[in-house]
Structure P
Amino acid sequence: MKLHHLIMMLAAGAMSLAAQEPFSQLRGGGPQTLMIAYRCDPAQRLALRQSMLNGMAQFEHWKRQGVLKEYHILFNSYLDSDTYDLVSLLTFNDYSGVAKWKEIEKIMPGGLSNEALKLVRSAITYSLDGIRHGASPEPPAPGKSVYFIIPYDYLIPTDDYVKYVDSYVIPQVNGWVDENVLASYTIYISRYSTERPWGSLFVLEYRDHEAFGKREATVTKVRGKLKNNPAWVAASENKQKIRVEKQTIIAEELLPR
C-alpha cells in the first residue's frame, strides 16, 4: 500500500485529543516534560543508585513546592553500555515550571546532588510533549512495576506520525491494559529532535515482573483481536516505512523512602 493511502486511512481511524486538530497546532506553548538520561561507568552503578535513593526527598520537595507536577526516576535494571543507566522524567504543571527548573539547574545540574554528579560520566536532556496517556483503574503495587522504555525515530511528518500512533499503537496498548498486564503508558514526542537519536518515546509501565514476562504473548493475543480493524491492519503492514525502533531499556522506579 502506498504511503499516502496509508495516511488517509490513519486519518479516518485516528482518535485525537483535541477535536482532531493537527498536532503541530497544539504546540502553542513550550514542552512540559523533560527527560534527563545519565550514564555512568559500570563500577559506579551501585553508588549512583544509592545516591539517587538518598536524593529522592529532594524531588518530593520540588513536587510539594509546585515546581514539579510529577516525576519518575527510572534506573536501568541491567548493565548496558549502549543505553542509559538512569532516566529522570520530570513533568511540570505548565511551561513556566521549566523556567523554575532552569534555576535549579544552576545549583543542581540535572537535578543531581554533588555526590551524584561525581558519579555521572555524561547526560542528555530531551524536551518532550506528552501526547497520549492511559492507565488501569487498578494501580500496581508500589515498587513492583517494570518499566519498558522504547525510543523511536519516525520517518513521516509529526502530524501523520501521531495519526499512526492513534490508529496502530493506542488500540494495542489499551488492549494490554485490558489484559491486566500493562498498568500505564505515556507516549511522548521530542520537541527539538534535530541530530538526536530518536523523535518519540514510549514509556510502558508493566504491573510487575510476571506481567512483563507475558509481554510477547499479550502482544500476539491483542494483535489477533485487532485483525478486523482495517486502519490498524494498514498501519501494521506499513510500520517499517513509518518508524525505526531504537535501543530499549528495562528499568525499575526508584521511590522515596
Structure Q
Amino acid sequence: MKPETRQALQEALAMARGEDVAGHLALITRLQDQAFLSLLDSEEDYQRAMQFRLRVAQVLEALGKNPAPTARHVLVELTDSELFLAEEDRVLALIRASANVRPPPPPLIDLWDRYSQPEDGFTPTTIPVLVVNGHPDALALLERKLVEPAHDDGVKLAWMHTSILTHRNDVPLLALCGRLLGETLPETLRAPLVESLFDYRPGEWYRPTVPHSAPRLEDASPETWTEIEKLGNLALTTIALSKTQEDAVRGRLAEIVKLRERQSG
C-alpha cells in the first residue's frame, strides 16, 4: 500500500469511527471527491474487488457501526451521490453498511428499492440487509418485494431459505410473516414460507459450500415462541402443506411446549 493511501485510509477510518461532527461532515465531502476515492482504491483494486476488500468499504462499514447520528447521516447523504454510486462495488458496500441505520430515512428506503430490482445483481445483497435491519419500514419493503410478481418465485424461495430462515426468531419478522401467510403472499409461496420458518434441511436447500444456520429455538424469547405458535396454528388450519411440512410445524410447536414446561419447572 502506498504511504499516501495508508494515510488517507487511516484518517478516514478515524473520522468514521469517531464522534466528531466536523469529521463526519468532512467525510461527506471526501467520499464524493473522485481524487480521494481514487487515492483509497485504484482501478486495479476495483477490478479485483471480489477477492480484495475495498478500502472505501472499510470506511463505510465503520460508519455503519458508529451509533452517532452524524455518522449514519454520511451514509444517507451518499444514497443520492451520482459520483459515489457510479461504481457498483461502492453501491454494494453502501447497501451492506446501511443495515444498522434505524429508522431508515426515506432516501435509504429509496436506495434499497432501486437496488432490489429483478436480476439487477444487487438484490442478493439488499434483501438480507432489509431482514437484518428489521425496522418496520425495511420489512414493509421486503414484503413488497415478496409480493410483487416481477421477482421470480424461485428467487423468493431462496430469500426464504436464507435470510428469513436465519432470522426466524426475530419478532418483527415473524409478525410480517403472519401478515404474508394470512393476507398478502401468493398462495403458491405460502407453504415454502412455512417450511422456512419451521423446518431446516440444509442438505436439500444449500450447496455444501454455502450453508445457512437456523437459530436455536431455545435461545429465543417467550415472545418469539408465542409468535411462532400463532404462525404454526395459522399454517395448520389455512395452508395446504405437504406431510413433511406439516410434521415440521407440529414438531416445532411440540418443542415450544417442552421449552415452556422446562422454563416453568
Structure R
Amino acid sequence: MRILVAIKQVASRDSQLKVDAAGRWIQEADLAFEINEPDAYALEEALQLKEKHGGEVIALSAGPARASQTIREALAKGADRAVHVEQETEGFDTLVMARLLAAAARTEKPDLILTGLQSDDLGYGQTGVVMAELMDLPSATIIMQVEKLDGRIRVKRELEDGWFQHIEMPLPAILTIQSGINKLRYATLMGIKKAKTKEVRRLTAAELGVDTTPVAARERIYPPRRSKQTVMLVGSSREQAAQLAEKLKFEVRVL
C-alpha cells in the first residue's frame, strides 16, 4: 500500500511570537521550526500501517526551502522518500495549499492520503477535506483508528460526548488523523543517517500548473487584548455567593 502523508512546517511551540511590520503574519527570521504535531501523528499512523501491511510511505510538504528540515525529520522517522513542493506559501489560503498538495499527490497515485486534523499555526482543519474534494476521493475526519481490509479500509471516527463512528471506505481515500491516536516515535541515529540518502523529489507550483492566487486574504493579526476589571459584589453573604457562582459559571466558565 502506498501511503502519502501531508506534513507542514510550523514555528516551534516554545517560540516567542511577534507580529511582523506589515501586521499580517509573524516575524519568522529568528524562529525555530518543527513538524506540525497533528501531522506527526498522521506520519506515525502511516508508518505503523506500513509495518503491518508493507508498502511505502511518502512525505509530502509544500513550503519554502527551510521546509526541507521537516522533510528530513519525516524521512529519519521512517518515511521512504519525500516530495517537496518548494514554494513560498506565506499568504496562501486553504484552497491554494490544497491545490498544491492535490496536484503533487496525483503524480504519486497513492492508495491512501493522511493529513493531521489541523495545523498548529492557523488551525483551519480544512486542508484534508478540500484535497479530497479536488481529487474526487472519499474522506473522513477525526480518525482514531485505521484497519486495512481487502481493497478497503475501516476507520474509527471520534464524535461528540464520547461517541465514535465506524465506517468502511473504498481506496484510494483521504483521512485526517486525530492527535493522540498513537505514541510518537523518535528518529534513531541510524534513521537520521539513512535520511540523508533518501530521495526528495522537488516540484514547483509552475511545474504542477497550479494557480497560486488566493481567494481569501489575511488582513491583520494582533495579540489578544488584555484588560482588568474590578467588580464589587453587593448584598448579603448568600447573595454575594450566588453572584460569584454565576460569574464563575457563565463568564469565567470554570464551573
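Each reported figure results from applying straightforward, stated rules to the coordinates on display, with no laboratory input. On a predicted model such as this, the values are computed, not experimentally measured, just so you know. Cβ atoms are built from the backbone, for glycine too; each structure is taken alone.
Hey, distance in nm of label points 7 Å out along Cα→Cβ at positions 72 and 152 derived from one of P, Q, R reads 3.6; which structure? Walk me through the numbers before you get to the answer.
On the way: P: 1.6; Q: 3.6; R: 4.4.
Value 3.6 for distance in nm of label points 7 Å out along Cα→Cβ at positions 72 and 152 corresponds to Q out of P, Q, R.
With relative contact order in percent (Cα under 8 Å, 6 or more apart) derived from the coordinates and found to be 29, which of P, Q, R does the value describe? Before the final figure, lay out the partial values.
Values: P: 29; Q: 12; R: 23.
Working through the options, I get structure P.
Given that Cα extents along the principal axes in Å, for residues 128-167 alone, derived from a single structure, equals 25, 19, 10, which label among P, Q, R identifies that structure? Let's see the in-between values first.
Numbers: P: 39, 20, 18; Q: 25, 19, 10; R: 31, 26, 10.
This figure was derived from Q.
Taking Rg/Rh (Cα atoms, Kirkwood Rh) for each of P, Q, R, which is largest? Mind dumping the intermediate values first?
Numbers: P: 0.97; Q: 1.04; R: 1.07.
When Rg/Rh (Cα atoms, Kirkwood Rh) is computed for each of P, Q, R, structure R gives the biggest number.
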